[in-house]
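Before anything else, here is the set of structures, which you'll find just below.
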Structure 1
Amino acid sequence: MAKLYVVPTPIGNLEDITIRAIKTLESVDIILCEDTRRSKKLLNHIGVKSNLKSHHKFNEHKELEKVVEKIILGNNVALITDAGTPGISDPGFLIIRTCIAKKIKVECLPGPTALIPGIVLSGLPMEKFIFEGFLPLKKGRSSRLKVLSSENRTMIFYESPHRLIKTLKDFQSTFGSERKISVSRELTKIYEETKRGSLKEIIKIFENKKPKGEFVIVVNGRKN
């Protein structure tokens, strides 16, 4: 039987694609992607021509059974996202779960994800950490932060530029002004940058400098 391949793609620098990922994308019958325009740029860069199909959070429920049926009929399918590893704050969980339930083999390639370089660059403890991804925008946000107020492991979050300062101020209210954090943006890209310091210091930096790019925030855990 054919299988589903979960293929991580570069989070910024296209040179980070692996040889195995290229060979897999060359071999499959269908590539599921979030944005066909963005994925075509990557495929053109690595010289892969394939049948791209849109598969994102707005249509994954509708398309799920169709995709699974294609795999059952013998089509090898690769799942990619705009950047990073599918399922990590990106679409992917539903199709992976469904394939597993239907005894379809799922093969996941290792590859890029922003959370690992984010914590490595932070200088904060990394032997134990939790990944929170994006915090809820409204419902559940306060309750989640309350739970995290007692977390003693290092915490990793993703955030967009237009919500960065609000999230940092929410962290300040929850964790205190002196809690050590690291904020990385545009990882692996030309303008990659990491700022480290207390929440009070980092908020001041971004209040005086408009946030640009995608951010990884790493927050030190509570000291017992």
Structure 2
Amino acid sequence: MPAVEKITRLLEVEWNVGRTGIIAPRGVLEPVEIDGATITYATLHNPGDITRRDLRLGDHVMVHRAGDVIPRIEAPVAHLRTGDEQPIAFPEVCPRCGTGIDTSEQRWRCENGRNSHLVASLSYAAGRGQLDIEGLGHTRVVQLVEAGLVADLADLFTLTRDQLLSLERMGETSTDNLLAAISAAKEQPLSRVLCALGIRGTGRSMSRRIARYFATMDTIRAADAEGMQQV
């Protein structure tokens, strides 16, 4: 579909932490209508992109949108600057957990990795394309994490009936159903388990290729970089 561009102002930059620990900047915009949709946020890609484009808070910026693709900020409109624009502050620690940031690559990452956003990583692992644990949605994951019952993916498989019954709005039927779904997840094929772990660089397609090549988790764990490059 043809791209549409409009000019609006960049009001703020939010730093969001994804399920793998990626720290992604998002621009907060003065609302602007583009192709029938009101746009208030746009992607900024990474810190290097912000520096390269010399973006500043208060800038008038060109916002690009094509079809249903997430809008992105293209560039500041330099001739509209008033001198009141302010530099964008980059985070010095992870905005979610306060851990240090790995800035060695274009996309910054929390040094705590996927544990920085445990709820997001567990929700992804339990999703339909991964372990497919029915009844373990976002709200239930939040409960488990806040109650201190789950600190990583492995903890899901040690949950007891009494622990689940102690949670709010968790009756006997829903508890038994969730325990059955967690037990069934142990039978998922290797590719889904690998994908659920959220290892960097392993999406669904790559997880299937790795599983076909190595066949077992023990073989994957024993593989070196050269072996992985064969996939």
Structure 3
Amino acid sequence: MQARKFDLIAFDWDGTLFDSTAIITRCIQAAVRDVGGTVPTDAAASFVIGMALTQALAHAAPDVPQERYPELGARYRHHYMAHQHDIVLFQGVVPMLRALKEQQVTLTVATGKSRRGLDEALRTVELQGLFDGSRTADETAGKPHPRMLHELMHEFGVAPERTLMVGDTTHDLQMAVNARCASVGVSYGAHPFGEFASLNPLFVAHSVAELHSWLLPA
């Protein structure tokens, strides 16, 4: 089975497992508006999804002075908290993860979310027990720095050639390149799939069903 090529799979969170791209984009735009910055376009706001929060907001709002970054971050969290319960898993994610677990693949998360935010999301009943480990940007380094993947590989004793990164952004795929891991892109999240080619993913899935079929072909 295809998944047996990999002992460890690291999934990005927002835009890969959770259908959160549109809400995060709107929250970034609202936060920038609140502090008086030039509101980024949808494309500019969605581009930074997956980065660590401060890095993402600085990139999305280059005209906001650095001393206002704490306020900008606070406004983003305010808007996100108001909508976090509107975010749902993409259809088919849980059956795919359960099927991978049955194949004894180590499942992990490598995300730009904060530890607090990820832990809150992982308390979802349908996700309990599915992930073996995780790393967040605020406890390691933001993407595309490879530290998240390096730490996960070290924790589970898995070599880069046995590790797969799955994500919806060029930040995810570049992190895999930097960590010398293979990658798979998904086109249903934040970044258009046309930007993935230069990063040489093994596959680009246009739906969770396609991702599932590639990871676990019949």
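From which structure (1, 2, 3) was relative contact order in percent (Cα under 8 Å, 6 or more apart) calculated, if the value obtained is 16? Let's see the in-between values first.
Values: 1: 22; 2: 16; 3: 26.
Structure of origin is 2.
Cα extents along the principal axes in Å computed as 63, 49, 39: which structure among 1, 2, 3? It was calculated from structure 2.
Throughout, read-outs are computed from the coordinates displayed, never taken from laboratory work. None of these values were measured; they are calculated from a predicted model.
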